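Read-outs throughout are calculated quantities, based only on the coordinates presented, and are distinct from any laboratory measurement. A quick note: this is a predicted structure, and the numbers were derived from the prediction, not measured. Cβ atoms are built from the backbone, for glycine too; each structure is taken alone.
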Structure 1
């Protein structure tokens, strides 16, 4: 019997697969199927992917409702979806913050995909990107408050103190509601020091214009998704210092990590014995000192690039 196409479920499956592929690749300094961190391993990420999928489906359904004219864009509730998704992830595993950055990037992407026509389940990326811009620009102060709650639930390391509207300051949420500061505006304030916020307010430039093309280029060369992910990860990290590292140990250290990624690439990466040796050493350095040099934001960007590939028809 031919099953009818369920667009929202399809979108959720695409995004869930992207998370699973990202954590399966043995990227330097990150949790993968072989090595983890103290208290966090790949099983926590697998459980998180399972927990997140229904919320991606709901986000896609909200996008479909917008496309049918049933709700307006500012009624989507992106912030609430992020908060509820992060809360569910924390209920499903004991490994701490696994996917906050990824969920922040994926939730509006799921809504935008719901709004975007798909030919046989394949989404055309320029239309998807246009809708993504509309989704994030329509966010509300209530979305902002919900995302602040999500951050408090996830308790990400290296949060530090923000110069304005600090998430740990109880008066911030009161001010957001009183002054009607939207989530988009909050992320504009944080964009200078947080790449995920920068992606949001600038229409995902690193993801669409750099990370996804890099991933597809390496995939064409290798035909191997694991190797393609590792090389795309190195390219993004070399070009864009990781703001997760910068928040924890400073931008100078983040730039040093980027220079090391560049060195691995210059020596051929996985394609040469010297490159593989340098990659191994790079991974070892990143895992020193309690994983303070974990390029977590780069991993979130790569996960989103993989999501674009899967939404656009890639299958492993």
Structure 2
């Protein structure tokens, strides 16, 4: 009996050891797989940045960086070439500001309604609809701006050009609304219920609780959502390429056609420009400027989240 019990104990110990060993091997394999996936994303990012830097350096070996920053004309594909990025930069910022003028109030109001007013059943219907808006291809938005929004605006402003910045900005703002509303609603949902109940106990109305308690408490998340929305607007391609036109013009009039950085990259990337020429290298110089803009905005968003995040117990 004693020998049988000892044998059984040794067998159980051996099974336990093999089980633990197998589990540790499986966990190690999963850990290495996750590490490999992380390294792939890091290496890809480093590769993209390296290509941008290499080609941009070659571009500035032929074009003065002072001309790139101060010249008010952008005509690299013309006989008389100018390499001033100001028209592309101005158009990008103008359309992004117009888009955020549309998206910020609508997105914030939508987030407040979903977080503080909407019943659970209605919220479960509205949020998927907003997600459908986020999933529509941007080229569809572009033709919607050109064929639907532009005729309406031209009926109000007869001097408006067929390709213009206003229609592109309006439709881009509509496209960004789901991002703003979803991220802002999540930030508001993270505000503890106790803050709301304390405000109600002091006699506050639902509107006062939403605007004076919940929104300030979720301010860091809301601001981060706004900045990410701006980054999304700056990097948008197809809407501006279709609706805003491809004429690099230094103007602040949204009724005129203009060309953004992304639209220019699309124009040159169609395959008609020989590889290795100065015209081809402008893609990477503009891409680097666009990368720096979005990178700085994303860094600002992360800093705001860390600096102003409220931690509740």
| task | Can you spot which of 1, 2 the value -23500 was calculated from, given it is helix-only ellipticity at 222 nm (-39500 (n - 2.57) for each DSSP H run of 4 or more, over all residues; to 500)? | result | 2
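Upon calculation of mean count of other Cβ atoms within 10 Å over residues 147-154 from the atomic coordinates, which of the structures 1, 2 produces 20.9?
The read-out was computed on structure 1.
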| said: If log10 I(q)/I(0) by the Debye sum over Cα atoms at q = 0.07, 0.13 Å⁻¹ is calculated from each of 1, 2, which structure is the one that comes out at -0.43, -1.04? | reply: 2
| query | If we compute mean count of other Cβ atoms within 10 Å over residues 35-42 for structures 1, 2, which one ends up with the highest value? | reply | 1
| Origin of the value 1.00, where FRET efficiency 1/(1 + (r/R0)^6) of positions 187 and 219 (r between Cβ atoms, R0 = 30 Å, to 0.05) was derived from one of 1, 2 | 2
